[in-house]
Structure I
Amino acid sequence: MNKPIKLIATNAKANPQDKIITNLKPQIIYIPLKNKKGQNYKPIIKENDYVYKGDVVAITTNDNFPIHTSVSGYVVSCTEKTISTGEKVKCLVIENDFKEKYRTTTGAKRYINNYSKEDFINLLKESGIIGLSGSAFPTYQKYQTSKPKLLIINAVECEPYLSCDKTLIYHQAEYLLEGIDAILDIMHIPSAIIAVKENDYTSIEELNKYIGTYPNISITLIPNKYPCGWERELIKLTVNQTYNHSPAEIGIITNNISTIYAIYEMLKYNRPLTERIITLIGDNFTKPINVKVKIGTNLGEILTKIKQYKPKENSIIIAGGPMMGKNIQASELIITQDINGIIITSNYPSQPMTPCIKCGKCSEVCPASLIPNEIIKNINNPAKLKKLKPERCIECGLCSYICPAKIKIRDFVIKAKKEASHD
């Protein structure tokens, strides 16, 4: 597991007030036919087909959830590329014609609050909107709850050093609030809370510029601690409520800030999810930056167009943040919807792993109240493992971070989690 302070201590957090880098036009995009959750996609286009930007090019085999092309152009082939899990998967290859042509254009919708609940949920699915904090959970499923009482917007940006959500708030606060207001009207939800870290003064200031015109939307400040962005912890901190399996049990829906903006663009412009903002950080950059990228872009091509990027020997790539990110042993990483940040660094602390000293620190810090060292000890004992409930792990990485023996505890618990899910 990566230790965040040592990993990128030479590089400050990206400033949300900096201009978002855009116009990174990829020559080629790659559409993975498998996502981070292991779900497979079935192509609905073939080689030599012409596709318009926003066209559905593949759907999941279990529930027909779509993925869209972020460019217009021709399908040229299939190949294998690396995704955020580190796995190489088959990808559709689309050659960009740089025309940015949509199949149909509808223009901006002046009033976005007049969708029916049914149309809204269907549109969320058709547009491929997912949780953009890294969860990749289909958003339409959250809104299928019968009588939601509260919408909580996660604006805490839990991972250290990432700032794509804060950047969105600084540059798009007015539109984010318009989107939240529309969701409340469409879904007949009485109110919304935007959860912001108490020391995030920039976001608080920007939201306060516009929030006065939205009486049903309020801001709640929460402590600056990790992992406060975990859904269960977020709800506890904002409204002091708990649940068993899903927030829907207590009438709550949660969305990340980037997801809210994707919903706004869907309602306003009828746009599916084809682009997102990610943070690029690490000592291979002269300064940390936020970049708007097309889904399916090869990271290597992005880096060739970033003047702040300075390649170094023996660098590593981490997909995601320093706590929950995955160390990727490949330069040809494809930017998928679940990636909110990329760390590239040559200043990677390599510390030898030693045997567990049974200090119990991993259990003390676990937000899911697991006993990680016991899970590792019983990783080949299915009966014992079942009682230890590794499936509750949220993969926050605190156990690995705190471990004095430098054991990659999170990796072992994730393995146990997968084993438990197959029983």
Structure II
Amino acid sequence: MNKIVDSILKYNANREAERVAMKYRAMRENPFSFMRGSCHLYYEDWPFQDMRLNDAPAAWICGDLHLENFGCYKGDNRLVYFDMNDFDEAVLAPATWELGRWLASILVAADSLNLPETDAQRLCKIGLASYSAALAAGKARWLERDTASGMIKSLLNPLRLRRREAFLNSRTRVRKGVRSIRVDGKHALDLLPEEKARVMAFVDEYARGQVDPEFYRPIDAARRIAGTGSLGLARYVILIEGRGSPDGNFLLDLKQAIPSALAPYVTSRQPAWESEAHRVAGVQQWAQAISPAFLSAVTFDKEPFLFKGLQPTADRLALSGWNGKLKRLEQVVQSMGEIVAWSHLRSSGRRGSAIADEWMNFGMRQDWQVRLLKLAAKQAEKIGSDWKKYAREYDKSGKSWC
């Protein structure tokens, strides 16, 4: 077994076997899926000794920025936004760490998108230029239906009109007027009776502390399947009463929070968070214009968990829909660059992060950009090579890894 596989197996050693097996299978599909599932490997290879790349303002980064970690969600003001949406690995670190991973993801995903390498490199330059211009402007904005364009606007339009019943029907079934979660092996898996009882008891207790306890009354729960990097962690989908059964029900997501994969590498002083869930929720609340509905840090089974409204995977942007029209991808990447910049501006001055003036100066600098583009190309090549080694080993013995 090679070093790459050893590192992956060690990192995922204590996760649930059934869902971590799904993770390993997903990582076998292509280099981009492999990249999404191996954030820790990316930072093992980061050139920490290169001071010119690490001399960047301290940012609250999501830590695992790539093309699939942008998407739509309904905010706690009930409006729909397009933003960064995964903060599990969030830390205070140089902004270039975030940007390098995002640029590398564009290059790695190019093959899956049938995108020529020269066009992928062009997208990287557009993304960096957009990020820098948004920083230099010094004002954090946001993307929703009226401010989005292109493929992002097309995604937001039908989401705004989506009926709750249609979403519920895609994840649940109704029998005699009562909903239950659809256990389909794609979005959800069964829970053992004793584990289900603990989840339901937790939600009951949580409800008692809310203004409207009946809204949170639990109806059903199951293990949730979502994402790639976090597969294998304890995660649940919970059906609650909401505004009334059957069509006013809500679905919630309860996800275990563990230390960031970046924790061994950060040198910036980190806040003394109450828990890992408070770290994730706290940075997400700083970085996004509006937080997702129900977002909060909780304790379940004596472990930190993140609690929030369920965000459908269908609300992710299907980049394959560019259909050979490069302008579509250019608009998407330009918007993503702005979103990252707005995130850094919005969280500026928070617990050690750079202030707005530093961000504006960084946006006007050019010296770091060429170097970061070269590094992203090198990293993308390394990820592709690592995936081939992983794929060979997976094909030989992957079924025995869990």
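Structure summary
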{"read-out": "helix-only ellipticity at 222 nm (-39500 (n - 2.57) for each DSSP H run of 4 or more, over all residues; to 500) derived as -14000 - corresponding label from I, II", "value": "II"}
{"read-out": "Structure with the greatest value (metric distance in nm of label points 7 Å out along Cα→Cβ at positions 268 and 284, set I, II)", "value": "I"}
{"read-out": "Per relative contact order in percent (Cα under 8 Å, 6 or more apart), the highest-valued of structures I, II", "value": "II"}
{"read-out": "Distance in nm of label points 7 Å out along Cα→Cβ at positions 116 and 188 - highest-scoring structure of I, II", "value": "II"}
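Read-outs throughout are calculated quantities, based only on the coordinates presented, and are distinct from any laboratory measurement. What you see is a predicted model, and the numbers here were worked out from it, not measured in a lab. Cβ atoms are built from the backbone, for glycine too; each structure is taken alone.
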